[in-house]
1. Going by distance in nm of label points 7 Å out along Cα→Cβ at positions 127 and 183, which of structures I, II comes out largest?
2. A value of -13500 was computed for helix-only ellipticity at 222 nm (-39500 (n - 2.57) for each DSSP H run of 4 or more, over all residues; to 500); which of I, II is the source structure?
Structure I
Amino acid sequence: MSKMAGKVSIVTGAARGIGAAAAIELAKEGADVVLVDVLSCEQTKETIATDVGGAEVVCYEVDVKNRDEVEGLMKAVNRRFGRIDVVVNNAGTCCRYDLESMTDEMWHRDIDTNLRGTFLMTQTAIYPYMKQQGNGKIINISSISGIMGGPFAFNEGERAERSGPAYAASKGGVIAFTRWVAKEVGRLGITCNSIAPGPVATEITKGMNYPLANQVIQRMGTPEDIAAAVVYLASPQADYVTGEVLKVCGGSAIG
């Protein structure tokens, strides 16, 4: 029996990168998967159909910052499947401007997408759907930037760069929110955990040159590295795990 057979998983930011990889791996474990993004998720859906098969996969174009759209998504998923078992809050943006250069628009883009989006998806999945079921799993993709304040990297011009203050603040907020929610909903049979990736080869890190020689595991992470952690936290193997921040970072954030 597959780990996730009969489970319904919602993955945001599923058009590419970590979100797409997480959706594919959950489907491999037998889950039906709901792909959510502001971009088209048809490529991810096609990959699952070709490489996995068996799982039911649906796509929704939703802005996770918009409450009406998020509430509509949850209603549609519940009507279609009759349950919501797992939510992977992966959708995110990353502004790399420094504090001096950051505008209000840049700040709100990261805070609203990364933190408000996680809040809205979590709140509307738990209340009422997971609460009524008496179980569910929330998995929030944070970042080691929310722990370290942003690891250093170099862009193609060799100017010192790192994820900006809005990104670090939003991901730190996701971590604190994860722990708060875990304490609130454990009595309902629901777990809430976070995964904090380090440098991962995705669109968000394209053009950046991380000092991997200083990292314990001297390579960039892959979306599949993060997806493996998602599957673990979504599976029955993690039923007694909540409020945790799992760093998947090649050792770059060892304390």
Structure II
Amino acid sequence: MNTSNERAADRAVVITGGGTGIGRATARAFADEGADVLVVGRTEATLAETARGHERIRTLAIDITAPDAPDVIVTTALTAFGRIDVLVNNATAARFARLEECDRHSVRAQLETILVAPIFLTQRAVEPLAAHGGTVVNVSSAGSLGRRSWPANSVHGAGKVGLDFLTRCWAVELAPRGIRVVAVAPGVIDTGVGERIGMSGEAYAGFLAEMRQRIPAGRVGRPEEVAWWITQLARPEAEYATGMVLALDGALSIV
């Protein structure tokens, strides 16, 4: 009889936004378990860095918002691995802007990445996921949970709220196909994302320092901590968990 580790290892995983941060940590965590992983992102160099030293990780540079991206991604994974067991919708986009500063290009870019791309990639992946009782993990944000506001980040937050609702709806819709759908909602995680969306290094360090004072746990999170939860929720032993959105934020969202 297979052990739980053997069953967890015998899987193929697709991760979007796999070139940095949580996506990179998650890809490496799955690969370390023995899973085959396809990491997807826009930049060859960052994807290559994710895969460095991990022979089970393959890369695919593509814009996930392109109309043909879902078919290319799923076909690439099936060609490489013959199956898809886990889909992690992790790619995101953000731009700090208050309402009067929003422009159509940035709004569309954020919502296309956060909402539209996961819809059609998950849709395309349903058949291979159903063949093996697969799991979809959506990466949301603790900043958009409950009745909280998120000034200057409203579009990004609205996209994540929508992703949470998709998680609940898909969990019900896909349950008859044997597919589970869950989400993790990270809080402040030190991924370097602030600098990638335009903050100076000094400003980003100041933001992290300020948040350490506000987070009940007394620190910001690490990408590897979020990756651990994603791998655990995707394990066979977690098969009764579906439709949930798990906050990973050091209790910040409940104070």
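None of the figures in this text is laboratory data; all of them are computed from the coordinates on show. Everything numeric in this text was worked out from a predicted model, so none of it was measured. Cβ atoms are built from the backbone, for glycine too; each structure is taken alone.
1. With respect to distance in nm of label points 7 Å out along Cα→Cβ at positions 127 and 183, the highest-scoring structure among I, II is II.
2. Structure of origin is II.
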